[in-house]
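Q: What follows is a set of structures for review.
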Structure I
């Protein structure tokens, strides 16, 4: 399960950017063609955040659909796997979206003194 290692890296990056402040929310973008299972990331997130500033943070995952552009006719088509066939019959597709793995937002608690 490579999601554990990915989640550990996400937690480390967020922890570094939080600079000791308590993290309330993390928003990830995960492409549907990335071979990363959002449910596995959610499971690992709860484990990996224990004892960190992310311990009670909410994890939100935005799944980005796969989108490809045909090299032959230029049409854009939605993909549920990293390959496909255009309506024109071409299989030469360039992926536009769907392979993302991004930490899109981090919400940190502000302390008023």
Structure II
């Protein structure tokens, strides 16, 4: 089920021209989630569009987020699907928070660069 959700998420982000999409496998490293999806948008409006499209595509398949934060502000949007947490950053904030480096022990199972 997680792989199906991951594919929907990465396709939804790619569809709206999200950048530098990474899928990190965190199984056995944290109880927070099994996977992180990390992506970037060039502006706050693009971050909002990426998050909204991702949420819409997952909802079409019956998946609703447990929590979501930051979508309205568009700087750092988080969609929590339990086993998968989606982080969509405005470019400068992604560099600042460096989640990719913080969780670098997680195997990067998918990297999409646009």
Structure III
């Protein structure tokens, strides 16, 4: 189906909302990149509002890169969650998404610190 037929059949709606909760989780990193590109192109073509959650630095980076390539950076906002006790906070980090990568890399860094610590 072409774009117009999808819209006419109401299979999709322009400016609709798509929600994906770690939908890339079982994909190989190479496929995560392709999936991210597809989502960015869908946003560009149909002006969707897309809400994504991820723990994958590959997927997140691909979203950033393909958003830039496809000139939709101004449609992207990034948020970081944190939980302390029973309190969960959500912080917008659109201007510094590196904070997300730091959080995602922390467990790996802890393992590396254990591996190379001095005895």
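Just so it is clear, none of the values below were taken in a lab; they were calculated from the coordinates. What you see is a predicted model, and the numbers here were worked out from it, not measured in a lab. Cβ atoms are built from the backbone, for glycine too; each structure is taken alone.
Q: Given a value of -7500 for helix-only ellipticity at 222 nm (-39500 (n - 2.57) for each DSSP H run of 4 or more, over all residues; to 500), calculated from one of I, II, III, which structure does it belong to?
A: Of the structures listed, the value fits I.
Q: Distance in nm of label points 7 Å out along Cα→Cβ at positions 48 and 88 was computed and gave 2.3; which structure, I, II, III, did it come from?
A: Numbers: I: 4.1; II: 1.2; III: 2.3.
Working through the options, I get structure III.
Q: Separate question: From I, II, III, which structure was Rg and Dmax of the Cα atoms in Å = 17.4, 68 calculated on?
A: III
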